[in-house]
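> These are the structures in question, set out in turn.
Just so it is clear, none of the values below were taken in a lab; they were calculated from the coordinates. The model shown is predicted, which means the values in this text are computed figures rather than measured ones. Cβ atoms are built from the backbone, for glycine too; each structure is taken alone.
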Structure 1
Amino acid sequence: MSNVFMRIILFFDLPSVTKKDIREYTKFVKLLKKIGFVRMQESVFTKLALNQSNVNSTMIELKKNLPMDGIVSVLTLTEVQFSSIEHLIGEIKTDVITSEEKVIRL
């Protein structure tokens, strides 16, 4: 068993129409956080795994607790592959007006 750090990236798309759907979503997100996942984006979570054995045990836990509806996809990468992710960010828009003036006349 090698000591190559791995990253588990989990993508999910769950329905959120009914109260039951929202409860399932909340329960699933709480489980992800409990077993060590952190949010990358709205429906994308990641977890550091010490080795393939850790990945396998995480997969078993996920399969036992899958939501009834929706889609969950899992991708496993080495830490080197994960570190090559490029984050592309568009223009940041804000409604905050920054000024050193005490009064702004409109």
Structure 2
Amino acid sequence: ELIVIHKPEGRNNALAGSVAVSLMFNNGSRSELLTQMGLDTGRSQVMWTAPQSIDLVAAIASALEGTSYSYEGSVPVPPCSESVEWIILESVQQASQEQINHLKDILTTQAD
């Protein structure tokens, strides 16, 4: 699962009032979303800087045409206030094994 959080403009680091989109991935073809996130370099990365913006609609257009579920829920990190609109997409996305490995490397390294 990958969670993409859209923060309202001018909210600095606060997550209150955000929209979170939950995406599930299976091993398959390259993911446009992960490519836009810079996870398509052909080499493993241990440091990663998030892009200023991504075109989420273009990256997951086919999934947005399918079934989705939404609910008011909690911020996924402390203080976990219940102020986020969650959108769960039923359609499972594809990502190459290379992209999945890059994401795992980054998350494992930066979580230490």
Structure 3
Amino acid sequence: MPNETTFILHEKLIAWQVACELLRVVCDARISDAKLRDQAMRAAQSTCLNIAEANGRFSLADRRRVFAIARGEAAEAVAAVQVAAMSGRCREDAAQDARRVGARVAAL
């Protein structure tokens, strides 16, 4: 039966830690467009949540499927920050930071 020690192992995953960094980058981007900011935040949050969910799955195929979803969410978060920067809704360096961290999430 899972206990607290086995249930919270996602916190030790490098992928989880990098996804949390992506979430911080998206927050720090301070996107001025409310809808785009919401979309970027939801995608970054989903990246973290899907990594934790995947780690809690037992079947290898199921884990891979949910990790792939997390990768897609990370790509969406990065794209939202890039679109915000291209449209003058956030700083260009925020988009560069998001791209750098998002690439790390995708690589994991």
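> Given a computed value of 0.9 for distance in nm of label points 7 Å out along Cα→Cβ at positions 26 and 90, which structure among 1, 2, 3 does it belong to?
Working: 1: 3.1; 2: 1.5; 3: 0.9.
The correct label is 3.
> Oh, and also: Which of 1, 2, 3 yields -27000 for helix-only ellipticity at 222 nm (-39500 (n - 2.57) for each DSSP H run of 4 or more, over all residues; to 500), as computed?
Source structure for this number: 3.
> Work out which structure the value 18, 45, 30, 7 belongs to, where P(r) over Cα pairs in 10 Å bins from 0, in percent, for residues 10-57 alone was derived from one of 1, 2, 3.
Working: 1: 25, 48, 22, 5; 2: 18, 45, 30, 7; 3: 29, 47, 20, 4.
Computed on structure 2.
> For percent of Cα pairs over 19 Å apart, which of the structures 1, 2, 3 scores highest?
Once percent of Cα pairs over 19 Å apart is tallied for 1, 2, 3, the winner is 1.
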